[in-house]
1. Using the calculated result 12.6 for mean count of other Cβ atoms within 10 Å over residues 10-17, pick out the matching structure from P, Q, R.
2. Supply the structure label, taken from P, Q, R, corresponding to Cα extents along the principal axes in Å with the calculated value 36, 24, 14.
Structure P
Amino acid sequence: MRISTDREACVGSGACVFHARGVFDQHADGRVLLLVEEPDEALRAAALTAAANCPVNAISVNDV
């Protein structure tokens, strides 16, 4: 799986960090910071939950 983010769409809700702290963080401006573009199996479920809970769909998940 490969994750991508749209920082322009991000509103800084922090839902991604709440659900997948090992995959996402927030820049000083509050917008999404992608830490792991291709998470391992241990982080996969959390990354999918974070993407599903992003209020503006700024996280995309694609199968590789």
Structure Q
Amino acid sequence: MLLEKCVGPVDIGDKPLAQAQLEKLWIKDRERLLSCVRRHLALRDFYADRDAGLAGKAVKK
């Protein structure tokens, strides 16, 4: 899961959007962004923990 490609932003098309539609799409974009960031941070932390363990160093948390 940590290596999955992040989902890009929502396609808003080329037509004008109502405020409610825009808000829903904005929320979906934020959810996608946060999901991506959390995965990348988890992957970074995994490698840091692994590398520290291989080097025989204590892992800082």
Structure R
Amino acid sequence: MSMMDKIKSMLKGHEDQTGKGIDKTGDMVDKRTQGKYEGQVDTAQERARDQFGRPDQQ
């Protein structure tokens, strides 16, 4: 089992909390970089949500 599979299995059933964590992390990066990489951060957040699931995908 790969590391990504282990992470996905740990987060399964906790999509709401995972989404909140992704949002908080993106906000922190935006704040520390003063919004310089906002577009790239938004893209990374969307890809993370796609990778780890969304609450409405169940």
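What follows draws every value from the coordinates through simple rules; no lab data is involved. Please read these numbers as outputs of a predicted model, since none were measured by experiment. Cβ atoms are built from the backbone, for glycine too; each structure is taken alone.
1. R
2. Working: P: 29, 17, 16; Q: 58, 20, 13; R: 36, 24, 14.
The value was obtained from structure R.
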